[in-house]
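Novice: See the structures that follow.
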Structure I
Amino acid sequence: TKSTRDEIEELAKAQDYGALAARMNGRLLFGTAGIRARMEGGFARLNDLTIINVTRGFAKYMLEFHKGKTLTGVAIGYDARHHSRR
């Protein structure tokens, strides 16, 4: 399969600056349904890099929010959406 880097490089080579701006500019935000975005390359999309960043941020928040308390663990689940188990 094509990597997210390959996707971005193809858009750059094609000089598709509108698509590049849509994928690279902006930030993913938590809403009532969590983080929702298309799964494709770019900082404003869901992909391995943005999931790593979200996970790190969530872990940092949990450690700061529960500072001084015993944190025994967290549960991470998945649903029926495409790539959810990944």
Structure II
Amino acid sequence: IRFSEVNKELKKEKKKLAKGKQILLGITPVALTTDSFLSAASFQQTHRVLIKACLKGQEDKLRGLKENVIIGKLIPVGTGFKK
């Protein structure tokens, strides 16, 4: 999805479009490639995901359901949704 969004922006700016190939991943690699390191850490390889996030200085924006449940915040839907 991000690939398509970036290409739309590039097209608007009349720049060269990115090229890529779609690949099919199993459930484990997909769960570990999320933007949220908290969400990825809750699935599998917790220590590896957290160490990698720490070394990269990553910050979790807490936009998804799972990461908000993990830290005990309102989930971003219904009355908990904020723009």
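Just so you know, all these numbers are worked out from the coordinates, no wet-lab data involved. Bear in mind the structure is a predicted one, so any value in this text is a computation, not a measurement. Cβ atoms are built from the backbone, for glycine too; each structure is taken alone.
Novice: Once mean count of other Cβ atoms within 10 Å over residues 3-10 is calculated for all of I, II, which comes out largest? It would help to have the intermediate numbers written out before the result.
Specialist: Values: I: 13.9; II: 11.4.
Across I, II, mean count of other Cβ atoms within 10 Å over residues 3-10 peaks for I.
Novice: I have 19.4 for mean count of other Cβ atoms within 10 Å over residues 35-42, calculated from one of the structures I, II. Which structure is it?
Specialist: Working: I: 15.9; II: 19.4.
Corresponding structure: II.
Novice: Using the calculated result 16.0, 44 for Rg and Dmax of the Cα atoms in Å, pick out the matching structure from I, II. Spell out each step's value before the answer.
Specialist: Values: I: 16.0, 52; II: 16.0, 44.
Value 16.0, 44 for Rg and Dmax of the Cα atoms in Å corresponds to II out of I, II.
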